[in-house]
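Participant: In the part that follows, the structures are each spelled out as structure tokens.
Where a number appears in this text, it was derived from the coordinates with a stated rule and is not lab data. Since this is a predicted model, take the numbers as computed values, not measurements. Cβ atoms are built from the backbone, for glycine too; each structure is taken alone.
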Structure 1
């Protein structure tokens, strides 16, 4: 019989039951909760595609065991950042700049950028590039991604 864990995900209180408390948060979000914004990429915390916010900080959910989260932790995924009707400024800017191609990196790029802009509303281009250095993009849309973050910063 599994242990029950209470989580607040995208503003909703949920309880999940798992046999292994060291199950990565990514697996809980995708398999137990049904959210597909965070993606499985490398499984090692090196590509960024699994990035979510935990208490406002960007974290790699593929290497974050469920047992490491405090019960009061607030988790926000790409789905909770904004809505189709009212997207977060970073989400809107990524659409306007056509910054996504294959979609592999987009979750990590958006979640990392939103965390950056929360902490530093007017970052320089160098600061944007530095913040995103740990997010891998296979398509090479880096210039569009940087422009999208700059556009979002200007709209905040």
Structure 2
């Protein structure tokens, strides 16, 4: 847990890298750590710097070649039409933090199905963000129990517990 005096009510983590399908994005940790990464249950998506997002999106598209691309949905620019498919296979995504901890996302932490009228229309649940910091949103957190030990200044994740 990292506390920032300018944001006293927020909790930050030190994201060091992102792994997608066994491939660690070639992004220096400073891309994430220079501004910090907010752990935010009030933000829907995960927003990461442009450089990291472009690499994540491109690698995701590479692994999803056999699927039918679909038009963007609002700020979600990597979408697919899964109509007629009996199963959807996507690459795993995990966050690695500076202390070595790894948080593996579940299927619904990676994909969103934003249009109830089109349930087979799914999008990568990440976006590029040019904010004062990156943010790990509630879509990525929803399948995990997030434990805040404020006294010890530690945050823990218990994946797949919800």
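Participant: Of the structures labelled 1, 2, one was used to calculate relative contact order in percent (Cα under 8 Å, 6 or more apart), giving 23. Name it.
Facilitator: Answer by label: 1.
Participant: While we're looking at this one, here's another question. 1, 2: which one has helix-only ellipticity at 222 nm (-39500 (n - 2.57) for each DSSP H run of 4 or more, over all residues; to 500), as calculated, at -9000?
Facilitator: Computing helix-only ellipticity at 222 nm (-39500 (n - 2.57) for each DSSP H run of 4 or more, over all residues; to 500) on every structure in 1, 2 gives -9000 only for 1.
Participant: Which of 1, 2 yields 1.5 for distance in nm of label points 7 Å out along Cα→Cβ at positions 29 and 101, as computed?
Facilitator: Source structure for this number: 2.
Participant: Taking mean count of other Cβ atoms within 10 Å over residues 5-12 as the quantity of interest, name the structure among 1, 2 where it is greatest.
Facilitator: Top value of mean count of other Cβ atoms within 10 Å over residues 5-12, among 1, 2, belongs to structure 1.
Participant: Next question, about the same structure. One of 1, 2 was used to compute mean count of other Cβ atoms within 10 Å over residues 61-68, and the result was 12.8. Which label is that?
Facilitator: 2
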